[in-house]
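Each in structure tokens, the structures are laid out below.
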Structure I
Amino acid sequence: MNHPQNKFSNLILKLEQKTNLAFVACVIGLFFLGLSMLFCTPSFEPMYHGKVYSELSNNPFDWDANSSLQYRILAPLIGFMLQLRGTSFFYLPLLFLWFWLSTVYFVFRKKRVTPTISIIMTSLLALSCTLFIPLISPGYTDSVSYFFLFIAFFYFEDFTLPSNRIKSVVCFILAMFNHESSFFLFPALLVYHQTLGGTKSVNFRELLHFSGIFILGFIPYIAFRYWVSSNTSVEYSASFYFTDANIKTCLDALRWAPVGLFFTFKLFWVFPILYTVHLLRTKNFTPLILLASIFVFSMLQLLIAYDVSRMLCLMFPLLLYSALGCNTHWGSQKFVMVSIGLVFLDLLLPSYFASKDGLHALIPIFMNQN
């Protein structure tokens, strides 16, 4: 029987054959970027840190500027090099949102995942806070981190090859140059490397061996932070995050963590929950350790950072990994039907994001009366 999803996949396959995979990926990424904008009312006027990043992009190494975000140099440096400076800088995070969504589709197609399921994987990110929050926060550079972290986790198939491990670590370190919060995914990526994507058992001796490449990768990052700190004073340093005042603010904000956690992915949490149940029933503990490391260490951010939902978006590899696991366990037909139902119901639910000040509504552009 020729199911509708097969017809749709065949249609996309023909389009890929007539053009090429990269072109189709870019079109799909642009489509979902536009769709995301409909459901959150994007802003295009930099604010808060977005203003600081915009100013930093004019001259990333201007020590006299005393930028509070100079450790997070990657996006401003890219903006500087691409002439997306100052008031034009906010285009850069938008471009990386497009690159990221396009890359999600491209990578899963390269892994021989069907076009329909690759589109579903893209939609899980496009229709959640991972897109909504960057779209309402112009100038913020989270999308650059997400792009490199996605490549670090999902682009390279064979981690038995040292070259692939090195490339993955390079992408991870680039994400850290963009924002130090990426470090919280280090344990998960280390487990991902050692278990070859969750297909072999966790071995603590091998973990130590695999960590050597990461340690080498950390050296230039640590050297960079030392160089910056020796030339200027940076407000958002490690010492800032561990001040009594900041930790007190973060602990107060924890009351919003449960509801913020839900609204990060809303009904898409069905995939991590059901996949976790399946892993427990089958006593398949390796993927379970991987999922737990992503979840636990992402949650630990909230002890030192109070942008609750924004911090929890770092869990996006958990969502993708779980959805892929559900597809394998259920079969593609059931997975597609469940996914379509969840996407439809998810869009009917109101969207919010949580911060230290409480819950804030994400109003669809077609319902915004301002």
Structure II
Amino acid sequence: MKQLIIIGLLQIALLITACGQNEKKQAKEKVKIGLLIDPETPWDALVYQGVNQVLSQPNSALSCKYPKSFELVVGNTHATPEGAVSAAIELLNKEKISILLGPNTSDAALPVSEVAEKYNLTMLSITSTHNELTKNKNNIFQFVSSNDRQAELIAKLVNKKYGSKNVALVTRRDSSYGQNMVSAIQSSFLKEGIDKPLAVDYLYFEKDKDFLLESLITNKINVVILPLASEGVLEVGKYIEQQMEDVQLIGTDFWEVEKLSSIEYLEGSLVLDHWHHDVSKTKLKWMPTTKALAIDATNLLVNLFCDLEEISQSNMSNGLSSVKNFEGITGTISAFDENQAVRDMVIVKFEGGSVKVVDTIGW
């Protein structure tokens, strides 16, 4: 009888030990995903909706090789670079996040990337496109096509559709982002073997519009590229279309093109967009591009974590660097080249009061 009691006690002790080990293991499997947004900014609100939609699923619904539990921790950037840096440091030091999503504008993402790289924190910006974001950094990744990649696609598009026509780039003189795109597009034209487009910039549209128009007419411009379409299309695009006949407008780096579909003077204009719901392989109701990208970026991270037996910054960065042919709502990321997503973009056309996809373009 004594022997049976001892054996029973040993079994209980082993059971308690195993439970304790399982609890420790469970604690190690919790993943904190930090998200940097400004909740008052419309596109950041869409990013939050997309990220939260994925992470609010029950953990049992996630197919994990190594089971994980996920927690979303949000930092408020207050729509400023300084606010983004402060929020990132708080998420890192106070919340002990495993990975950082965002910020999603280049002006905020650039300084935050320096902090993340310094503290060896893996960061994935969902919508920042600046070329310098990932340069010489091991832990910083871009989920959408960078400015350089967009420039390459624009050069291919113009070469294919318009050949030797005279092309001009129009952007604001005080926009570092726009000027960055101008340089990238000019370089890409030369690589494509076509003449470098004329760069025409302005500071104050009302004051400079006559000079802008004279430059376009004097150089017999047939194609006008707006390197940051959402920044100039409403005033510059309208003016050019009204003053010049038979000119083709092309915009780059545009988001949510549907909001401009009813503007008559854009009829026939083309835009290079990051995605459009009409090309989705999944049967989903219409959703904004920004939200769809946020869903895909979060699913990519969840898949990555679920395949990691041990969570470490090097494992996460190496995992993202090794991504091949990730399929999402917004299409396929074939790889991360120098930490920048290699993926297709779409060419959409304003036609008959709506937006229509006319081509998919990529590498």
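Computing relative contact order in percent (Cα under 8 Å, 6 or more apart) across structures I, II gives 15 for structure II. Looking across I, II, the calculation of helix-only ellipticity at 222 nm (-39500 (n - 2.57) for each DSSP H run of 4 or more, over all residues; to 500) that yields -13000 traces back to II. Can you spot which of I, II the value 25.0 was calculated from, given it is mean count of other Cβ atoms within 10 Å over residues 290-297? Only one of I, II returns 25.0 for mean count of other Cβ atoms within 10 Å over residues 290-297, namely II. In this comparison of I, II, the computed figure 0.95 for FRET efficiency 1/(1 + (r/R0)^6) of positions 122 and 178 (r between Cβ atoms, R0 = 35 Å, to 0.05) is attributed to I. Identify the structure, out of I, II, from whose coordinates P(r) over Cα pairs in 5 Å bins from 0, in percent, for residues 202-313 alone was calculated to give 2, 9, 12, 14, 15, 16, 16, 10, 3, 1, 0, 0. Structure I accounts for this read-out.
Identify the structure, out of I, II, from whose coordinates FRET efficiency 1/(1 + (r/R0)^6) of positions 162 and 338 (r between Cβ atoms, R0 = 30 Å, to 0.05) was calculated to give 0.20. Traced to structure I. So distance in nm of label points 7 Å out along Cα→Cβ at positions 170 and 354, computed for just one structure, reads 3.9; which one of I, II is that? Label of the source structure: I.
When Rg/Rh (Cα atoms, Kirkwood Rh) is worked out for each of I, II, structure II gives the greatest result.
Supply the structure label, taken from I, II, corresponding to log10 I(q)/I(0) by the Debye sum over Cα atoms at q = 0.08, 0.11, 0.13, 0.16 Å⁻¹, for residues 130-345 alone with the calculated value -0.31, -0.59, -0.83, -1.23. Don't skip to the answer; put the middle values down first.
Working: I: -0.31, -0.59, -0.83, -1.23; II: -0.33, -0.60, -0.80, -1.10.
Structure of origin is I.
Here mean count of other Cβ atoms within 10 Å over residues 82-89 was calculated and came to 19.8; which of the structures I, II was it taken from?
On the way: I: 16.1; II: 19.8.
This value belongs to structure II.
None of the figures in this text is laboratory data; all of them are computed from the coordinates on show. The structure displayed is predicted, hence computed values, not measured ones. Cβ atoms are built from the backbone, for glycine too; each structure is taken alone.
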